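**Q** Right after this note come the structures.
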Structure I
Amino acid sequence: MNHRFVISCLYTNIGRGHPFYLDGVIEELGRLDDSPEIGVYDALTVSRGLANRAWRVARWMYRRGSSGGPFGRVYSGLRKDRDYGRRSPTLALLGRDLRRRFRSGAEPLVAAHPILIGILRDRQNLIYQHGEVVAPGEALVRGASLVMVPTEPVAQAFVDFGYKRSQILVSGLCIEPRLVSRAEEAYGLRSGRLQAGGPLTGLFVSSGAEPREHVSRIASSITSSVGSGVAPFVLARKGGRLEREVLAVSRSRDIDVRVTRPGESVDQTHSGCLLGLFESRAEEAMLAAHWFDRLDFLVAPPHERTNWAIGLGLPMFALTPAIGPFAPLNLRLLLQSGTTVAIESDSQAARFGERLTELHRSGRLLDMARRGWEQYEIGGFARIAESLARRYRQ
């Protein structure tokens, strides 16, 4: 008997976080023994005319606003109390063609951005994937038939907002499947290195918008850590601000930088800075997975890689300022968990290597790793795929 089913996924492709969560669902759906037919759609390409232009403006505003600075502060203020469940001319324009395309459909439709839930609210089989471990007001929007969240506290936030408990699936943390499959082995290797007291390898990465303050602090932290014997691995968008900054710093500070791309073999004894360049989320994921087993710590803004710190036992140094509605709440959770130390100023970034050495010698870095291991279920994407299959197969 054929139990194959059809499911659609609708992207905004704004930023990295929301699209990343859909990527993981699609990957795990494809791993099922009887995988579904998956329709993949982008809000911008589905939209035409003025609606298409409105989506382009929305993406431009995200890139500018998430880059920090004065525009970023204004943008964060605009997003702080946004209610995607309230009708507005802007929402009507953005959703014009999406409603025409999807409103009358009956197949399961998964969206990871609250704006899409607001646009298509009360559509049959509308599924809201909220992958973040916090739930700011912007993320709470009514109109989905099923809401998928990573933890019980986030589930309670949606219940308090008005959803029935039966409408909510608690999946566990949504972490890249290829990292989950090696999580225990990678954690064991990391723990051994942290106890041994030898040289460390760290991952340095910005958000998709590459805010200037974050990029500057990453560059300072890299310079400081190289001087302390650390091997930095930098993930950067090809042609982006972080790549340019790392290369500029390497020339001015005489740091040996080796550039690598997905699929290339690299000498693991390279003593300088390794710069991994990507052009897509898929390439970024490939590079991160290739190097993950060798990582001892992470320097990143408190966005979706919060999951790595609290779920995979990877000690984190969180870049500030915390930009957008999710990052401040993520940062608070990270600091409370004991898995993370914040980099809150340029001077702290400049002394990063010294601080890291102190945390390593004192055993604090190992403790940070331990506090982030086995605290949460980490197979969220797999559980989501299995649950969708059980629910919607005919």
Structure II
Amino acid sequence: MLTKKILLVFFLDAIRYDYINSRDAPFINEMATNGISGPLKTILAFDGIATTIFTGTYPNVHGVWTQHLHVSEQGSFDWVKPFSSLLDKTDQAIKHFNLLQKALRFAVLRLSLFRGRRSFYPGVTKVPFSVMGEFDFSIKRRLYEPNAFRPFPTMFDLMTRNGISFAVADHPALGSDWKVVEKALRIKSAPDAVYLRFMDLDEISHNYGIHSLERLEGLRLVDIAVHTVTSHFERKGFDPFVVLFADHGVIEVKRRVDVIHEIHKNRLREGKDFLVFLDSTMARFWAEESVLAKISDVLNHLGNGRVLTEIDLIKYHIPTSPQYGNLVYLVDPGTIILPNYYDGEEGVLGMHGYDPSTPGLDSILIMYNKKLQASKIPKANMVDILPTILDILGISQPQHCVGESKLVH
């Protein structure tokens, strides 16, 4: 007999709304069919998505948008500057040895995090060492650590304040989703809530594309993982209330644009005339106004994207801080910037980080419990997730939250 309630919060990465069906994700589909579910609109952000989910506020309020931001003062990578030339030469020399190159960058990253007293691990990138010292990470702590996004309390802060115990099974720095499952199965206490994050499908979608057999198999493994954890707690005598959501969908990559090559044609050079960070779908620039005007003219004539206006910044809830760029170029859906500071010169087959209205970028929000009455949500926003979870837990919604609960009582 089920004796104790438990909240299971599943944070999935790169699950499209139209992925959920009885063939490819039978268990998740069953929860969607018999619970409360609907499409979840993503936002134009990278690390800012998770921050938005767990604070109930948008990036222009909580201040986290992309993974990297420009720092004028000392940052985590400031120590790299004197060694940047040597590190870049070493990086180039071993570029055909993928594991060795990753090991070098991982070592630099870990040392930087230690020196900067940071606990958040963002993953290994391909940011050139020559510019690495100009940037830092926008997130300092793991999402579930106390006061991770002060002054805005997260879901975890609010649970702690209200005496609700929780356990965390997060995706490891080096490991797979199944490590998350194993950690969840080893939980011996009886917490009120368990938070789990699965991330493997994101990398699979990037590398193999959304129409690949690998992506289908990756989705099935996520479905099995969710089923395994949920069933485990049921067998232990719990009555699980499941909240499941994803941060974004993924669409097919069809075009590539070399932004820096086009700017070089106009005799402008990075490091001398301007500073740039090349996200996969955005190029962010820092320079004097006259140089920015030239860059803007070049980019607007490329035909593969557009320079974001002040109206766009408001529309997409983007922070206006110059740390994220004096000028931001966003490519059209299905296009990627190549080379960029995540993939280097190697292209990917699936991508996100486009205009949120792009078909295929909507993800999923599901609430399931055996006592819930099945119903459909026309639409949910990322800022609705925290109010929904707080409603389930019986916690009052903080004033800074701008969303609304999607729980149908």
Structure III
Amino acid sequence: MPRGGAVVRYEGRRGVVWRIKYVDAAGKQAMETIGAERDGVTRSNAEAELRERLVRVERKHYRRPKLITFADYSRLWLEEGQTRRAWKAGTVGPYRTCIRRLNDTFGSMPLGMVRPRHVAAYVAKLGKTYAASTIGRDLALLHDVFKTAKREELVDSNPVEGAERPKKPRRKWRILDPVEVTRVRAALSDEQARTLFLVLVIMGVRRSELQRLRWRDVDLVENILRVRDSKSEEGIRSIAIPPMLAEELWQHRRRTKFQGDEDLVFCHPETGTKYNPHTFAKQFRAALAEAGIHDYVRPFHDLRHTSITNEAAAGSSPIALMAKAGHRSMSTTNIYVHLAGVVFRDEAEALERRLLGVESSTHLSEPETISDDLPLDSMPVQGLTDRP
């Protein structure tokens, strides 16, 4: 048994439980429950935990954290986060859902008692019911909770660090090609839905950005759309509106009863309230069927991908795509570049010219230009008649 502490075997109604007892750096005696034998915890596990705790006391002046449960701390973390980080309602809602799931497992546990093995058991348990993306979001939030607790010196380590996350299946997006876009546009009979569709496939905005768009954000003199309310700082941006779409937006503003600067661009036609995405989804799927497109296309998610991927295929640079899409990192933008099959031929030839001094043309069918400065006798003679 390690010196300076003790391993305690406690036998209760539910079986044997192993605990450790030691004195922390503040001189206070601490008792911690390591786990039950029914969960696979042995005396050796308890002794290893005690050795680790004594090393912390000696080298890091460890003091046992306050006995606050995960449920209590996660509630405080969420409340303070809303104020400190100014989270939007669309962020807080999903966070609450994640915390409810986490509390089912960790809620009654003291914050400092959560160990990597508990996190691993949580992942295994949820893997039987939930998708990999859901488990990944839960682990990301759990990591953030413990990161904050560690900064506040409530825990000594983050048990989520090094946790194995389930592999997410490769995303499958349905990208409409230009011909399909034209067919769907023609099949949309509702004028607001048709304008909304064009904004999605040309501007590439997110659904939440589209719903919050107001007429003060749409400059139809300079033809600029300004996204002022986005999920991230990178999402706040200005996007050029091409001429045809600018005309569509002019006509849409003339038709709607809600034309004020603070009115929503896309809204309920009678009340002016936030546009219901389910309304567009129903109209969009009817248009898909009429256009002869019968595979599944997500009305907002896939249309944003359609916009960015087709713009990449049209030759826009990755930097321009990243700015227009409001991406946080180039790695996200590169997904669309790869989907579009962009090979950057001009850039490859520019590098070749710089390194090797080679002049080449990408248009193999074009005849080689002959300079007027060349002497006449240096021109090829094949096919030429005798000169006078």
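**Q** Which of I, II, III yields 18 for relative contact order in percent (Cα under 8 Å, 6 or more apart), as computed? Intermediate values should be presented prior to the final figure.
**A** On the way: I: 18; II: 31; III: 11.
This value belongs to structure I.
**Q** Here is a further query. If distance in nm of label points 7 Å out along Cα→Cβ at positions 40 and 176 is calculated from each of I, II, III, which structure is the one that comes out at 2.4?
**A** II
A short reminder: the numbers here are calculations on the coordinates, not readings from a lab. These numbers were taken from a predicted model, which means no experiment stands behind them. Cβ atoms are built from the backbone, for glycine too; each structure is taken alone.
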